[in-house]
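*Asks:* Please go over the structures that come below.
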Structure 1
Amino acid sequence: MINIKPIIGIVGRLYCGESNIICVEEVRLAVTKFGGIPLLILPIEKDGLSCEKNYSEEEIKDLEMVLSLCEGFILPGGDNWYRLDEVVIDYAIKWNKPLLAICLGMQALSKVLSGDERIGYDNTIKNNTSINHLEPNKTYVHSVIIDKNSKLYNIIGEQELWVNSRHSYHVPLINNNLVNARSSDGLIEGVELKDRKFIIGVQWHPESLIDTDDPSRKIFSKFISSSQKFH
């Protein structure tokens, strides 16, 4: 039996004040570290960067030609998501392909899983709790409690862990069956789709912790192994 390295599609991000769509470097490095081949996924037309953009059937077919090359997908963090993110999520769910959604990517995933159109990059709820969730320069910011009945718990094997935190906004209340983790101040820190192989979102950034943090390594290791094909 030959282990084939999986191609992992990473959605590109355009950050505020920047003119180029980029691949988040820590995410790319995490994919290669755990045995995947990164592939940058980009919008296919000039004005495709809005989460309110509606693709035509032809545009979706064009995107799906690219997505069909991938065995798994990552939606990284960023300043705002695109309609492209939602197309990738729909495709991953339809074909049961692993998807890891990080920070902003988790917020996009929450919108699709919940069907709540109010969840958007500009109308999620501004963080205003006892914890400061926007501390990009700290390795660990707060603890997260994992639901023991979740796929995330089965992967990590711990009910409580410490995470970094870099988000200004958070997901409002959604169906509890989708939530797999919360911070101690009650904010949603993880979501998942239980009837799929690996459709998981986390609000923190495990890609920044893989050199020192065992739970972060377990998340990426399981994601890549779930994406692998054997011949």
Structure 2
Amino acid sequence: MDLKKDRDRLKKLKALERSIGYRFRNKVLLHQAFTHKSYANEKYKTRSGDNERLEFLGDSVLGIVISRLLYDDFPDQDEGVLTQYKSQLVSGATLGRIAKDLKIGEFLLLGKGEEASGGRRHVSNLLCALEALIGAIYLDGDLRASSKFISRAFKPMIQLVKEGKGSKDYKSMLQQTALKEYKTTPTYKIISEIGPDHKKHFIVEALILGKRRGIGSGPNKKTAEQAAAKEAFSAISSDSALP
């Protein structure tokens, strides 16, 4: 699209650039990072202009950058502890908090139905846009540029992890307990998706050795998996405490 003809959108994107501390050479990438699939369907009659491919890329970039930050910041910690820290930092709770701090909801382009349903506050939309933004910075600049953004945006949360105040990551906790008690790792399965595309609700079960040990729900897969892991972890902990 020709953003030069949409002065209001271009003005808003420039304000976003100032907020995130990165100036895009290709403004279309930034525009696409905040384009929800519902808007792309209505405006372009195709999904090719939405942000989900950028989200896919951004998720991988985020993982490698956070891993490197933790590797450098915690030279005395072993792989198991670093994995726990990473899980906390890339969890839905952490990403949602950062997305809200960056006021990402204000810049989203949403379809009419998604807008009417309060889509600017939906955690799943905020997470998708944040990861898509990371992917867009990576494509527009390079890994160093995306690393600078992630380091700055995640700095307060990394500090909380250092102080032992990070959000609990039940998936990591369940994995460690399952390995100890059953010599295996848990798996997760989506058992239902409720609601229209603009307001999905996921129900997920946590399985250990093929047996359901927990079930959870949420507005996105990550949240639902954490809820299922929390219930499973509680169940296993109770079993372990029995004489």
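*Asks:* Using mean projected area of the Cα convex hull in nm², for residues 136-215 alone for the comparison, can you identify which of 1, 2 gives the largest number?
*Replies:* Numbers: 1: 5.3; 2: 8.6.
For this comparison of mean projected area of the Cα convex hull in nm², for residues 136-215 alone, the top structure is 2.
*Asks:* If we compute FRET efficiency 1/(1 + (r/R0)^6) of positions 24 and 192 (r between Cβ atoms, R0 = 25 Å, to 0.05) for structures 1, 2, which one ends up with the highest value? Kindly include the intermediate steps, with their values, before the conclusion.
*Replies:* Numbers: 1: 0.70; 2: 0.05.
Structure 1 comes out on top.
*Asks:* Quick one: distance in nm of label points 7 Å out along Cα→Cβ at positions 8 and 184 came out at 5.6 when computed from one of 1, 2, so which one is it? Walk me through the intermediate numbers first.
*Replies:* Details: 1: 3.1; 2: 5.6.
Answer by label: 2.
*Asks:* Percent of Cα pairs over 13 Å apart, for residues 40-95 alone was computed and gave 67; which structure, 1, 2, did it come from? Spell out each step's value before the answer.
*Replies:* Working: 1: 57; 2: 67.
Corresponding structure: 2.
*Asks:* If relative contact order in percent (Cα under 8 Å, 6 or more apart) is computed to be 22, which of 1, 2 is the source?
*Replies:* Answer for the origin of the read-out: 1.
*Asks:* Out of 1, 2, which one gives 1, 6, 12, 16, 17, 15, 13, 9, 5, 3, 1, 0, 0, 0, 0 for P(r) over Cα pairs in 5 Å bins from 0, in percent as computed from the coordinates?
*Replies:* On the way: 1: 1, 7, 15, 20, 22, 18, 11, 5, 2, 0, 0; 2: 1, 6, 12, 16, 17, 15, 13, 9, 5, 3, 1, 0, 0, 0, 0.
For P(r) over Cα pairs in 5 Å bins from 0, in percent, the value 1, 6, 12, 16, 17, 15, 13, 9, 5, 3, 1, 0, 0, 0, 0 is produced by structure 2.
*Asks:* So, one more: With helix-only ellipticity at 222 nm (-39500 (n - 2.57) for each DSSP H run of 4 or more, over all residues; to 500) coming out at -8000, pick the structure among 1, 2 it was computed from. Don't skip to the answer; put the middle values down first.
*Replies:* Details: 1: -8000; 2: -19500.
It traces back to 1.
*Asks:* Among 1, 2, considering only distance in nm of label points 7 Å out along Cα→Cβ at positions 16 and 88, which has the greatest calculated value?
*Replies:* Ranking 1, 2 on distance in nm of label points 7 Å out along Cα→Cβ at positions 16 and 88, first place is 2.
Read-outs: derived from the displayed coordinates by stated rules, not from any lab. Quantities reported herein were computed from a predicted structural model and do not represent experimental measurements. Cβ atoms are built from the backbone, for glycine too; each structure is taken alone.
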